[in-house]
Structure P
Amino acid sequence: MSDSNDLKVKSLRAVTLSREFTAAQWNPRTRWNAKRIVLAVVETQGGVCGIGEAYCDGGDPASVLQLIERDLAPLAVGKTLSELGAVTAVAREAMVVSAKGGAAWAAASALDIALWDAWGRTLGQPVCALLGAVRKRVPAYASAGLYGRDKTVDALGREMAGYVMRGFRSVKIKVGGTTMREDLARVAAVREAIGPDVRLMVDALYALDAHDALRMAHELARHDVYFLEAPVHPDDLDGLARVAAASPVRIAGNEFAYGLDGFRRILRREAVSIVHLDAILCGGISEAMRIAALSAAYHRTVSFHAASSAVCFAANLHSAAAAPNVDSVEFHMLHDMLFDQLPEGTFRLVDGEVEVPAAPGIGLGVDADALLAAR
């Protein structure tokens with residue numbers, strides 16, 4: 001291993017990348033023609049780089065980028081990678097009085113992931129091994145099934161069946177973006193297309209109230225839906241708890257929560273059966289492992305949200321590999337930025353599970369200098 005000076009953080013920089021879509025698509029809350037991501041790059045005095053990602057949907061990503069470079073960089077530069085825990089702890093403490101909420105947690109998540117990536121690369125070990133991996137492959141579900149212009153229920157069924165043909169044994173679609181009758185017809189078409197043995201999940205993206213969420217849950221049970229994700233507004237924990245208590249299908253949520261306390265409130269209310277979290281928002285890999293452990297204490301499994309880039313997916317995959325109580329990780333079929341820059345076979349699907357890359361860090365061969373050149 002390098003000497004202590006080589007391990008010191010030399011810089012923390014961030015970049016925003018975007019990709020245009022050929023046709024508009026939408027979920028229950030958002031219609032878009034482009035996807036944007038914010039990446040953070042840590043570089044050490046010894047020349048090792050680590051890459052992280054910050055959640056940035058729903059607004060101008062520049063605000064998250066500035067939090068990384070202006071608020072967090074002074075806390076990280078000059079520290080050594082072996083002080084990773086201390087750096088992330090200081091970042092969490094700085095947020096207590098910042099009143100910057102989720103944007104600050106997203107920025108801190110990117111820093112934490114980048115530090116773990118750099119630490120793993122320095123030690124020549126994958127991050128999941130440093131965390132104490134309990135598995136080499138993680139169950140994954142193909143996530144898509146969005147709304148589109150002139151997209152029929154038959155087309156939706158063919159789309160999801162195509163993912164099963166690629167080797168997935170679980171799929172997820174969106175609901176809540178049209179009438180309940182139409183959404184239930186979509187669910188029925190997908191169930192018929194994928195057959196009875198494939199796990200089917202649905203995501204309402206917080207679009208329903210508690211009454212309609214329960215109505216939908218009872219109908220979804222007829223189609224053997226595994227979980228209903230994010231049925232009500234993320235701030236409506238009372239409503240979410242009522243739905244979870246009476247629903248015949250599992251309730252999953254809330255991937256938009258962040259920090260250990262945010263998930264503690266959800267768990268204490270018994271508001272979900274499956275805890276859904278995302279390392280690029282909840283506080284990074286470090287906080288994801290704390291949330292997974294807290295969830296285990298409540299006898300809950302965890303499912304990792306990943307709907308962005310290869311960096312996001314890798315961070316969540318390594319966290320999932322080290323969480324004994326993992327249920328699944330999301331493998332998004334549309335939001336897949338940077339996947340085309342990875343070595344072939346980086347995320348190999350075997351029997352419905354994704355192999356965790358054995359390469360050091362989070363296992364990506366992405367060129368950090370090339371990314372920063374896009375600034």
Structure Q
Amino acid sequence: MKTKDTLLIYVDVMERYHFFKRFINPLKELGYEVLIVTGRLSIYLLSKNFAVKVLLLKNIEVKDWTKCHLDDSLSVLNAYHSFDEACTIYNNVLQQLNSSGLNIDAVFIWNGTTTIARAISDFAIDHDIKRYYFEISNLGSKVFVDKEGVNAKSYLSKHPEILDNVNPNDACFDKWREEWYRNYTMPKQSKNSTKVPYSFFIDLIGFIFFNALREDRRSAFSILTKKIFLKQKSKKVKYENALPERYIFLAMQVSDDSQIKLNSDISNLEALKIALKMAQKKGVPLVVKLHPAEADLDFIEKVFTLSRNDSFMITDLPGNHLIENAEEVVVINSTIGLEALILEKKVTILGRAFYKNFDIQRIKSYICHYLVDIDYFDRKEKLSWQVVQKVLNKV
């Protein structure tokens with residue numbers, strides 16, 4: 001076992017707390033001290049129960065300002081805060097980490113595109129600290145882990161040839177594909193778009209009374225109102241589920257997701273125009289599926305209005321069924337595109353998808369060797385130190 005170094009885990013929301021807390025005991029077995037860093041009082045209080053170090057980020061007076069390059073921070077792009085606020089938050093985080101006095105050996109970061117995540121990432125780069133970026137794979141009970149980022153920002157996206165270094169296991173892939181198809185469900189994260197967790201109110205107390213560092217600076221009232229309206233709206237939406245014999249399938253993405261904002265030069269609506277032209281050229285209908293986690297009510301309404309004018313079909317059928325019966329699948333950089341490749345369908349990719357250079361052999365290596373066998377949503381799953389060691393071997 002190695003001497004005890006500190007592994008920093010940045011936890012941004014409660015869902016991520018339940019994911020990362022499963023790493024704590026295996027990391028201790030591997031000889032690490034664990035430091036939880038968060039701006040949320042709810043996560044700070046829960047983390048104290050695990051006998052780990054916890055740092056609650058706070059609004060402090062910044063003494064040494066570092067120039068920030070945050071025009072492409074997802075928090076800024078989604079108007080969680082302004083660019084000037086982003087620079088203040090960024091420097092707050094850097095100052096608190098620099099003054100912590102801890103010997104940090106590695107950091108775990110989810111996605112890595114928000115302002116606080118960017119600050120922690122830059123801190124790690126400046127101090128030559130190993131970085132691990134996590135993301136949902138949307139391919140069953142597996143997560144994506146990379147040493148440079150996720151999706152198009154990942155090392156894998158820049159160097160897909162690393163998948164060629166492993167001989168793909170046909171038996172493993174065939175077994176996985178059968179189970180994946182049999183148990184196919186809509187993305188589980190879509191259930192969270194209308195939920196208001198109890199932690200929301202604890203975090204408000206933290207922001208107001210404990211000076212906790214708040215990244216999402218939208219009003220609490222507007223966030224709650226949006227979730228309530230979205231829940232009511234989702235009950236009224238009417239989808240068409242009688243598929244035509246021939247069609248082109250367009251899978252849309254969450255309109256404020258990093259995949260759209262950072263990894264594509266076109267929007268969902270621009271992708272819709274392209275797919276419509278493709279369908280018209282082929283003389284077949286266009287079938288469109290909104291992302292189940294889409295939370296922009298104005299965007300949803302706009303797509304339904306366009307469907308009445310341009311006569312395309314909007315459905316909420318399972319993605320695998322839509323892929324299997326389509327003549328062609330169109331995506332920006334959605335996992336649906338990778339699923340279509342798995343099912344050996346023709347795919348048009350409009351954005352910067354990390355899998356754009358994958359053939360079937362690379363897909364097999366990606367599924368069976370690159371992804372890590374962790375179920376992001378299974379809070380009862382216990383991780384062995386061997387699984388966590390596979391994560392640590394990514395660097």
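Each of the structures P, Q was assessed by mean count of other Cβ atoms within 10 Å over residues 5-12; the largest value belongs to Q. Given 5.7 as the derived value for distance in nm of label points 7 Å out along Cα→Cβ at positions 53 and 309, which of the supplied structures P, Q does it correspond to? Traced to structure Q. Which of the displayed structures (P, Q) returns the greatest value of Kirkwood radius over Cα pairs in Å, for residues 45-156 alone on calculation? Across P, Q, Kirkwood radius over Cα pairs in Å, for residues 45-156 alone peaks for P.
One of P, Q was used to compute log10 I(q)/I(0) by the Debye sum over Cα atoms at q = 0.06, 0.14 Å⁻¹, and the result was -0.25, -1.36. Which label is that? Structure Q accounts for this read-out.
Work out the source of -0.30, -1.14, -1.54 here, i.e. which of P, Q gives that when log10 I(q)/I(0) by the Debye sum over Cα atoms at q = 0.07, 0.14, 0.18 Å⁻¹, for residues 61-268 alone is computed. Matching structure: Q. Quick check on the output: 13.7, 39 is Rg and Dmax of the Cα atoms in Å, for residues 13-68 alone, derived from one of P, Q. Which one produced it? Computed on structure Q. If you rank structures P, Q by distance in nm of label points 7 Å out along Cα→Cβ at positions 85 and 181, which sits at the top with the largest value? With respect to distance in nm of label points 7 Å out along Cα→Cβ at positions 85 and 181, the highest-scoring structure among P, Q is P.
Each of P, Q could give distance in nm of label points 7 Å out along Cα→Cβ at positions 21 and 333, but the derived value 3.3 comes from Q.
Throughout, read-outs are computed from the coordinates displayed, never taken from laboratory work. Keep in mind that this is a model prediction, so the values were computed, not measured. Cβ atoms are built from the backbone, for glycine too; each structure is taken alone.
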